[in-house]
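What follows is a set of structures for review.
Rule-based calculations on the coordinates, nothing more; no lab input. None of the values given here were measured: they were computed from a predicted structure. Cβ atoms are built from the backbone, for glycine too; each structure is taken alone.
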Structure 1
């Protein structure tokens with residue numbers, strides 16, 4: 001039996017986000033507030049924030065990014081659970097591969113909350129929502145897994161090799177975080193991205209070495 005944790009995550013996220021668009025009680029319960037975590041012991045938002053989004057555009061961008069880059073990890077030749085049938089490269093096997101993906105996504109989301117927590121634990125006005133941190137973990141795990149693939153940004157419609165795209169993205173997020181005033185949790189994106197890199201290095205160092213080879 002073949003499972004697809006990627007589609008399960010997307011369907012669940014779209015459904016809960018849709019409910020949250022008009023249900024402010026649900027939205028306020030799941031939103032991430034470092035202040036509420038520290039002062040009021042409300043821990044739901046630490047993970048729940050990945051299930052709600054600000055609007056359809058926010059949701060669509062995250063879920064499309066998750067689908068295409070998650071597919072690189074799960075379903076593309078050489079992905080984390082492909083077997084030898086049809087000449088594809090065996091890596092982990094179906095169930096173990098799905099588990100790897102779930103761990104990457106969940107812990108990527110958790111890791112993405114750390115920098116915002118350190119910065120805003122006493123800031124009652126700071127709140128964030130959306131799966132961007134978890135998605136960043138998947139994107140950067142996919143970049144390390146397959147550094148030769150080409151990626152495109154919506155505002156730069158030119159294919160960019162993943163091993164170049166990754167550093168560019170991190171530099172951009174760092175610059176925007178330092179500049180501030182965007183209303184976007186760039187530090188969460190950075191945190192998720194770093195976890196995605198860390199996860200591949202720890203679980204499959206040979207893949208990480210393959211990335212390094214592009215620069216040496």
Structure 2
């Protein structure tokens with residue numbers, strides 16, 4: 001049965017964040033709030049948890065996976081970042097952005113895009129997401145919590161009660177901080193000569 005924890009949206013309780021981190025380290029799926037609505041995460045190195053996440057979202061084989069990181073220093077361990085790209089990232093983090101960059105060998109091979117050899121990376125600004133990363137002490141594999149049968153223009157799930165009703169027993173723990181934001185992250189591709197916005201979301205690139 002899925003456990004739902006009421007977590008404060010701006011001052012999340014460390015005890016609850018530590019419970020979620022323990023669940024993640026144990027191979028469980030955890031739903032958490034981000035600045036772009038709710039997302040679902042698993043441990044970066046857990047193959048079984050990844051398979052559950054892929055099945056939950058019905059992700060295609062060429063899905064671009066995303067890691068959420070605490071800061072740019074941590075992000076730099078998982079992607080090759082040129083100086084020009086770094087300056088843009090520094091201006092726009094933390095925030096509602098997903099950056100597509102060439103993956104380093106630190107990224108488990110099963111998470112790297114099979115053709116492009118890239119990884120998506122985010123540095124969140126939501127206090128619960130930040131607190132969860134601090135409790136983990138490492139990045140998390142994360143994807144927007146959008147049900148497979150939802151319409152293309154439908155955003156991430158926003159309400160903890162709705163998430164519990166829809167995904168009871170399919171995820172293990174929900175960090176519920178109330179109704180979430182409506183909107184997606186802005187996706188910026190840094191593998192081309194000039195940065196390319198693949199999807200315009202809540203983030204306005206500076």
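For the reader, a short list of remarks on this structure follows.
- At a computed 34 (relative contact order in percent (Cα under 8 Å, 6 or more apart)), which of 1, 2: 2
- Label whose coordinates, when Kirkwood radius over Cα pairs in Å is calculated, return 17.8 (choices 1, 2): 1
- Test item: helix-only ellipticity at 222 nm (-39500 (n - 2.57) for each DSSP H run of 4 or more, over all residues; to 500) calculated as -7500, pick one of 1, 2: 2
- If you line up 1, 2 by distance in nm of label points 7 Å out along Cα→Cβ at positions 131 and 163, the top spot, with the largest value, goes to 1.
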